[in-house]
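Please go over the structures that come below.
Laboratory data are not the source of any read-out in this text; all were calculated from the coordinates shown. Computed from a prediction, not measured in an experiment: that's the story for all the values here. Cβ atoms are built from the backbone, for glycine too; each structure is taken alone.
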Structure I
Amino acid sequence: MANGSASAKTLLADLGGTNVRFGIADPSLDQPLLLDTVKRYRVKDYESLTHAAREYFKETGHNADRAIIAAAGRIDDGETVKVTNNPWAISAKKTAAELDLEWVHLVNDFAAQSMAVMLLKGQDQGGTDLIQVGSPPVPRIGATDEQTFVVVGPGTGLGVGGLLIRGDKVSVLQTEGGHAGFAAHTAEDIEILKVLNLRYGRVSNERLICGQGLVNLYESICQIAGQKAETLTPEDVTDRAKDESCAMCVRAVETFAGIFGSVAGDLVLTLGAWDGVYLTGGMIPILLPWLERGHFRERFEAKGRFRDTMEKVPTQAIMNPEPGLVGGAALAVVESGRSLLKR
């Protein structure tokens, strides 16, 4: 990736299956994402990303010199991406030519969300982007020359990555850790695994920790209890758990929080991410009450001989509503040649 002027405006796009969000970044600013530029469009209303971007420029009057597009799909050779459940096929070179931009860079949406951590502020910094889950002290990004963090996010699927700080270099480790096999830890886990194993054959963490995973948990818990499950969406489950109108939904969300804790803790052990965990994704703000008061930290720390170590590893929930765009803005800063680290 090429460096450029620190003041060059950058178009940011956070592209999913249903919506695309646009914003403008000014890499010269400490908070480079210009919040008043953020606007959302429905994918089905436009033939291509280019058409949607032109409409964005027309409606807002903004302009840009280059673009960073965070897309929910695999980036092939840094040049093309086909987004899951999205009809648009995107070419970086073609998009740059059509929008008359210096360049367009494609990044995985989870890589962008991971980079967002570099610009988010928690309560200890007077911000509201991050909320601490549990009691271990929260480290300052860049406090030491070597830090490793887990970034994990349940949404449509389960995204897993690492944020690595090595001296003045910041990088993201992209993985498919959400597809690692589910490890049952409790008697209830074992019964749930039996139910889902009959349904899917192999049971990955993503079968439980994502939107559909919450439904899978609800249906499994109903089956184990000998009750007939209703046809519910993830939103139905969390709504009924919140108003306590369905005991099975309450149990499903509580179980989700506990298993999520186990999975996050396993990732710390796997990556050696002793500096902390960031919980991201659209489900996090909704699930936060259960993460704070439920079994998340209990199971996160329950790692046998490593319990004492795990008790010191902080976990934080990302509450910022636009982590994809914030992460794109962070990448724009890196592109401009400025450092994201404040030592």
Structure II
Amino acid sequence: MIVNQWVPAAHRGDAIGDSARKVRDILRAAGHASDLFAMTIDDDLRGDVRSFAEAAARAGDVTIFHFALPSAMTEAFAALPGRRILQYHNITPAAFFAPYDPALFRLAALGRRELQTLAGRIDLALGDSDFNRRELEALGFAPTGVFPIAVNTGRITDAPRRPALEKILSDGLINILFVGRIVPNKRIEDHIRLAEVYKRYVDSYYRFIFVGRYDGVPRYYAQLRALIAEYRMLPDRFWFTGPVPDDDLAAFYRWADVYVSLSEHEGFCVPLVEAMAAHVPVLAYAAGAVPETLGGAGVLFSPRDLELAAETMGMLVYDRPFREAVIAGQRQRLQDFSSARTETRLNDIIRQFA
């Protein structure tokens, strides 16, 4: 059987594209012909991902479409003659962008409207979390199911050492890590407020590291810098690295004392799985799909009490038995995202269309 996948853009290090390539490899190992097609492809992926312009993109017996933003793929997918599976990776609600960027507000609003046009026109709608599946169901999709992102934890656990970077990270400061885009729904301003509370009541030897693009919403990033200045904090205690190679990313995880997520909206949150794979204790605000992804592991808190968060963060750093117990729980949860379980879930889904 030919089982192809579509993704609007294929970028190295992007969670959706990385997951799609892993799914393709599983499908091939199961005996299916399978390719990944994209409209935009990074140069270093051109030998691995095929162009959506090729006629072969429309030749699948089954086509899996990864939806996270509006594109010309949407209507083409609905018109395919073969069986159609939608994999929904969530759209950040437009309201988060309203104070900062009208264009992103419009893009998010259009994405949600475009998603709804597929309701009733596909064979199966999958969310990569039950949080996303429930959104699909509310929009009128049926039948629905859950297929988690296939996370490539090997890029963290198998990466070579980065001696120069690791020498800086091992300077005695406590490294508090966040990985992801610097955008309003991630509530990075609360990380800065958390740092102020942590400094005041727990420990002044800290460093908050934000790994990910910070140029997507310039007004929001400028607001964050202004908040750091308002609190009169040391600017070098807040690193905004931008995108980094996998080897550097692995070093940041390797030297992180705690991973912190204060996001208000997540459809899955791949960095939580990466942090668990790197044996970094997770402290997270319980919103969106975060509780589901952690599955009882890590430390969740709600309501949004930053004093409680700062105290808990200190315990994760300095209370060795507590820290080790949290990491042990995360190690157990990580088994649910293993390649073997991903393969079993995927084969069960594809078997429905054999």
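Structures compared: I, II; top value of relative contact order in percent (Cα under 8 Å, 6 or more apart), i.e. the largest, recorded for I.
Using mean count of other Cβ atoms within 10 Å over residues 102-109, single out the structure from I, II with the greatest value. For this comparison of mean count of other Cβ atoms within 10 Å over residues 102-109, the top structure is I.
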